[in-house]
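So, here's a batch of structures to check.
What follows is calculated from the coordinates using simple rules that are stated; it is not laboratory data. Here the structure is a predicted model, which is why all the values come from computation and not from measurement. Cβ atoms are built from the backbone, for glycine too; each structure is taken alone.
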Structure 1
Amino acid sequence: MITKYISGDTFNEKVGVRKIRRTTRAFIRRESDHKILLMHAEVDDMYMLPGGGLEIGETTIDCVVRECREEAGLIIKPTEEDAIRVREYYKDRMYEVTYYKAEIIGETERALTGYEIEQRMTPVWVDEDEGLELFELRLGDPVERRAGLAVRELTAYSHFVNLAK
């Protein structure tokens, strides 16, 4: 597995990492039209690959399968081949996201969390180039949370798009 390291402007090496958030996300490319699945949080106007945080005792594979089922209503089969891990450091925090390429093997009902409902989160299918543009637009966002997410997503998204070419 490839690991990429990103250090944000606000990371303080003297303080070090005090909080770690581990998540997983899936890169799902629909073969019929080569569109990529993104989740859109309408309220914050953020785009991201489907996925979310690990629960206690959960593997990264189990997490990405669960999150895609809950958020997008999709049953997926992730592969560890070509997986990428992104570790990003901000202030006293590290975000570690493991990204998997996945294929759709079925559908089910969505089961959103309260936060996802508040955000009016919906799955959207986009062209490869549109996805790149959506993440690039947020790179300079003054809200660190959105800019950081864009850096992580763009890093992984670009990795998978380049593999597909």
Structure 2
Amino acid sequence: MQDVLQTERLTLRPFRPEDVEAFHAIWGDPEVIWWGANESLAVTREGFERLLARHEAWPPGIGWLAVCPRGEDDILGDILLQPAPFVDGIEIGWHFRRDAWGRGYATEAARAVLQRAFAERVVERLYAIVALQNPRSLRIVEKLGFSAVEDREYAGLPHRLFALDRTAG
């Protein structure tokens, strides 16, 4: 996903190599990435570089975007469309700094990404998998109109798989 998206309050843009420390501020925080935050900037840097390289192999419209306040370059979080590791399809996901929680940024960013993905026919169906112990993300998928498909274990934790079709609503 190389194009910039604008919402009322946000700019969603491709990650750049110089964003690694901002990325680490999210992925290194154990309250944000409670299933396995990485406290080492060096290890985050390696993973971030692999993520940027993977973008080259993904089809147009698929990828990770940095989420910034509109008109600013401060990274609040990330929003993604990527091949899902848990089902044959594309998943949507998000991760935000703690100080950005509760402000509707994830919902706003996700809505923009899924609307573009459906409008450009990048996908006909999107998936989201949410840990049952993550009530914030469970509320977001409900606000976005996703329907529960099934409960399953993923990464050793109970999760709920959701789906949203392009033709829904």
**Request:** State the single structure among 1, 2 that was used to calculate mean count of other Cβ atoms within 10 Å over residues 50-57, giving 11.9.
**Result:** 2
**Message:** Taking FRET efficiency 1/(1 + (r/R0)^6) of positions 18 and 34 (r between Cβ atoms, R0 = 41 Å, to 0.05) as the criterion, which structure among 1, 2 has the greatest value?
**Reply:** 2
**Request:** Assign the value 13.4, calculated as mean count of other Cβ atoms within 10 Å over residues 82-89, to the correct structure from 1, 2.
**Result:** 2
**Asked** Which structure, out of 1, 2, was distance in nm of label points 7 Å out along Cα→Cβ at positions 122 and 138 derived from, given a value of 1.7?
**Response** 1
**Message:** Of the structures labelled 1, 2, one was used to calculate relative contact order in percent (Cα under 8 Å, 6 or more apart), giving 18. Name it.
**Reply:** 2
**Message:** Quick check: 13.9 is what I get for mean count of other Cβ atoms within 10 Å over residues 98-105, calculated from one of 1, 2. Which structure matches?
**Reply:** 2
